[in-house]
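> Please find the structures below.
What follows draws every value from the coordinates through simple rules; no lab data is involved. As the structure is a computational prediction, the values presented were derived from the model and not from experiment. Cβ atoms are built from the backbone, for glycine too; each structure is taken alone.
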Structure P
Amino acid sequence: MCGRYSLFAPPETIEARFDATFDFTFEPRYNAAPSQSLPVVTDADADTIQRMKWGLVPSWADDRSDHGYINARAETLAEKRSFAAAYESRRSSTEQSEAGPDTPTAGRCLVPADGFYEWVSGDGGKQPYRVALPDDALFAMAGLYERWEPPQRQTGLGEFGASDDDGGQDEVIETFTIVTTEPNASVRGLHHRMAVILDPDEEETWLTGDTEAVSDLLDPYDGEMRTYPVSTAVNSPANDDPSIIEEIEV
């Protein structure tokens with residue numbers, strides 16, 4: 001699985017790598033965690049790096065708190081109701097530019113990162129490891145996103161909007177999940193799943209290709225990776241600073 005990751009490259013470096021522009025003020029993340037709003041590039045607006053909450057809530061869910069899928073298995077994307085609509089989305093670059101960023105309710109996205117974390121059980125408890133490309137190079141994880149809108153409330157007097165005491169349950173939210181696959185040789189000793197990491201020349205296909213084309217992209221990453229142990233400080237999402245990524249001795 002992928003339950004934590006990092007993205008701390010300078011914003012201009014991220015923009016250049018993905019040929020897209022932030023629509024918010026980006027701050028480095030050394031310990032990105034579920035439920036946080038994090039950068040993604042969607043098939044609806046590939047020129048923009050926007051924020052969505054990590055933990056996909058299907059558009060058909062009655063209650064946004066009932067779901068929050070941080071990962072989606074590559075092998076069953078087309079079969080699972082929670083992911084099929086987003087996975088089967090296909091939008092050409094022309095469709096993207098004409099529709100604009102606010103049109104789709106589900107689709108595919110890129111999740112920029114420069115590393116992710118896995119935990120290995122041992123006699124002393126679970127030891128976290130960071131997994132990254134050489135020189136902490138940026139990469140894209142395959143993702144899916146959905147927009148969830150609250151069900152309309154009907155009364156004898158008509159429809160009413162959100163109330164102020166429902167804990168935010170009437171807010172429209174946009175959420176994403178990270179697609180996982182079998183581990184490669186670098187990750188196999190740490191976990192039985194890993195995020196789908198796309199080669200740069202596969203990223204446009206993931207955003208715009210049909211399901212037959214993108215199904216070939218969902219294999220383990222075959223490039224060079226490095227893994228190393230890090231402090232258990234990463235266990236808490238409250239810890240988010242450069243010390244998180246420093247290698248330790250175990």
Structure Q
Amino acid sequence: MKTNLLREFYKFTHRRIPLYGLLVLLGLMLYTIGTSYKVTPSLITQGFGAGQWTIIIIMAISSDMIAMEWRDHTMTTLLYKTSNKSILYLAKFIVLVVYSFILLVFGIIFSFIIKFLMVGSKYSWQDNFNGHSLINALFLNMGGTMLYLLFIISLSLMLVLLIKSNATVIMIGLAIGFFGTDLSSLAISAFSGLKSILAWNPLNMINIITQLSNREMASITYLTNSELIIANLVYAIIFFWIGILIFKKRAILGRE
């Protein structure tokens with residue numbers, strides 16, 4: 001496990017993608033400010049869109065991580081050196097989780113800098129926001145995003161193995177990021193008699209990035225904070241194990 005993990009970290013850190021991801025995140029956060037009417041406490045607690053943009057960035061990187069290996073014919077070498085295919089898959093998953101955490105940390109740092117430059121002390125980090133201080137709400141939202149990233153990474157890896165097209169997976173990620181909440185709410189509203197069941201649909205899971213700091217979101221998701229946390233983790237585990245099964249089968253068949 002250690003050897004596979006070190007190899008994956010070495011490959012990942014020696015690519016330009018980690019740096020590009022940070023620069024893209026900063027650019028998209030600035031874009032969020034540019035398209036917003038004004039800086040508000042809500043925008044600050046959302047890290048100027050850092051959570052949403054991190055999800056999309058990670059989905060793009062996750063889908064490319066395995067697709068690139070097959071495309072460049074390096075996966076065969078990796079599989080030859082690895083006796084346990086599940087360990088190789090797990091190593092890739094861990095690298096993506098660690099990078100997700102790094103992106104969120106930088107998202108928080110960028111948020112502090114942007115707030116200081118844009119509004120100075122107009123909004124104190126101790127100001128109340130839905131029963132939390134602004135700074136606590138920011139950390140809760142980023143924490144919720146980290147939980148959702150476990151869901152999205154496992155989903156991305158599974159989808160790219162199923163579809164074998166990282167471009168398609170990225171499009172699916174964009175659709176989930178921008179329309180997932182609306183589609184989930186629409187389905188629950190259309191079949192209100194089944195809302196206790198439909199509330200557990202995968203598209204509803206993205207709401208965890210805002211619900212932990214805003215208890216009123218529970219009236220939209222129809223799930224408590226603890227239920228939303230558990231559901232995200234369960235989905236992540238399910239997608240992860242399906243991904244491993246597909247990966248092992250594909251490795252055995254040697255398909256590209």
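> For distance in nm of label points 7 Å out along Cα→Cβ at positions 33 and 49, which of the structures P, Q scores highest?
P
> If you rank structures P, Q by distance in nm of label points 7 Å out along Cα→Cβ at positions 89 and 193, which sits at the top with the largest value?
Q
> Which structure, out of P, Q, was distance in nm of label points 7 Å out along Cα→Cβ at positions 9 and 137 calculated from, if the result is 3.7?
So the calculation was done on Q.
> For the read-out distance in nm of label points 7 Å out along Cα→Cβ at positions 17 and 233, a value of 2.2 was computed from one structure; give its label from P, Q.
Derived from P, not from the others.
> Computing helix-only ellipticity at 222 nm (-39500 (n - 2.57) for each DSSP H run of 4 or more, over all residues; to 500) gives -25500 for which of P, Q?
Attributed to the structure labelled Q.
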